[in-house]
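I've put the structures underneath this note.
Taken together, the values in this text are just the output of simple stated rules run on the coordinates, not laboratory data. Here the structure is a predicted model, which means the values were calculated and not measured. Cβ atoms are built from the backbone, for glycine too; each structure is taken alone.
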Structure P
Amino acid sequence: MSNEIVAYASVLKLSRADIKTLNIKDAYALHKVVYGLFEDVRTDAEKQASAASGIVYADKGGDFNTRQILMLSNRKPHQTPQFGAVQTKSIHANFLTHERYTFDITLNPTKRDKQTGKVVAIRGREEIAAWFTARAPQSWGFAVIAEHLQVGQMSVQVFEKAGRTITHGSATLTGELVVTDRDRFIQSFIHGIGRGRAFGFGLLQIVPL
């Protein structure tokens, strides 16, 4: 069990020249670059049904010269892309057997309005913290240590896709978690959590304590 590979963690490093050549001007452009690194294993019908891509990622930014994208996937990305450099390592099952972890995650905080059925954004640091703390044990298999939870950078992601303007609220959360449901926690790590995972949200970055 401990030697079983459960996922692949990769870093895509892009130079300023790469970013310019690839014309990465918004989240949709970055989405296409990331997904272009992987073999497309879904049928058109599966894509229409929003079947999981097996890819979650997070744009970690960088400095003046480079930009780093963290990726977690169920298959390896191409190791020699035309632009940028990729480094990949295997994640083994024993990495997910610990009780406590520190975490860092950028989420698209939303909830479904019970009256209208529409998905609405959750705004405000206290509201986001309360939503995340309540949802974690119910949906994601872990409890959040409230006194260590921090809601950091908050922003709005906007891009054009197929003639439509797409808007995602964004919040980065850090803290400590305790695993309460191992199987659900493993699924949360492998598949990501929350909405907007195709556009850089939901990658649960963890370090065992």
Structure Q
Amino acid sequence: MKRNTKEAILLAALHLFADKGYDGVSVRDIAEAVGIRQSSLYKHYESKQDIFDHILIQMEVQYQQMTQEVRAPQGDMAAVASAYERITTEELKAIARGMFFYWTESDYASQFRKMLMIEQYKSEAKSRLYHEYLTEGPLKYMTELFRLLIERECFIQEDEAFLALEFYAPIFFLMNKYDSGAKRDVLITQLDQHIEHFADHYRKD
């Protein structure tokens, strides 16, 4: 086969998990979706759990690639805070748009997000993943970032956890509106307006 069979298996499994849930999908279902025999699939992955584990590995790789592509600040938190200290509102809007498109339009990331939204109610382990990727994880990261930016006097004195929630909650809401079929251009306009409003209200000149 010309395509990478290992990657094709992961993507097919991810689509099925997002549609039917992890427990509703068999290894045979995945093999049929890829167009290979079940025995051939086992040459690449030992089990359905092995496939899921490799989906997580691939997700980490793709997420890191995305952050580089949208030019999000890299490094430890001190380096990230230093970069955001100098960033313009227009640059911040571009980063936010890039991440929004990634979670809503990237085939891999959007299906991963939908899968976790389903699985959070069925599995304690997958619920932890959901919160790590989409709720508590981002909020924890942003809370620490805003703490450093407040210390550097880039932002007004405010509770850093509140700022993290104030920044992230509308973005999370807009992603869910995207899933329900809201118009893309309207959502992007609202995203830009949110970033501008947040910067105007909390960022020091």
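Data overview
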{"read-out": "Relative contact order in percent (Cα under 8 Å, 6 or more apart) derived as 28 - corresponding label from P, Q", "value": "P"}
{"read-out": "Highest-scoring label, criterion being FRET efficiency 1/(1 + (r/R0)^6) of positions 32 and 80 (r between Cβ atoms, R0 = 25 Å, to 0.05), among P, Q", "value": "P"}
{"read-out": "Top of P, Q by FRET efficiency 1/(1 + (r/R0)^6) of positions 16 and 184 (r between Cβ atoms, R0 = 30 Å, to 0.05), largest first", "value": "Q"}
{"read-out": "Source structure (of P, Q) for volume of the Cα convex hull per residue in Å³, for residues 104-167 alone, computed value 123", "value": "P"}
{"read-out": "Origin of the value 0.85, where FRET efficiency 1/(1 + (r/R0)^6) of positions 8 and 160 (r between Cβ atoms, R0 = 41 Å, to 0.05) was derived from one of P, Q", "value": "P"}
{"read-out": "Test item: helix-only ellipticity at 222 nm (-39500 (n - 2.57) for each DSSP H run of 4 or more, over all residues; to 500) calculated as -24500, pick one of P, Q", "value": "Q"}
{"read-out": "Ranking P, Q by Kirkwood radius over Cα pairs in Å, the structure that comes out highest", "value": "Q"}
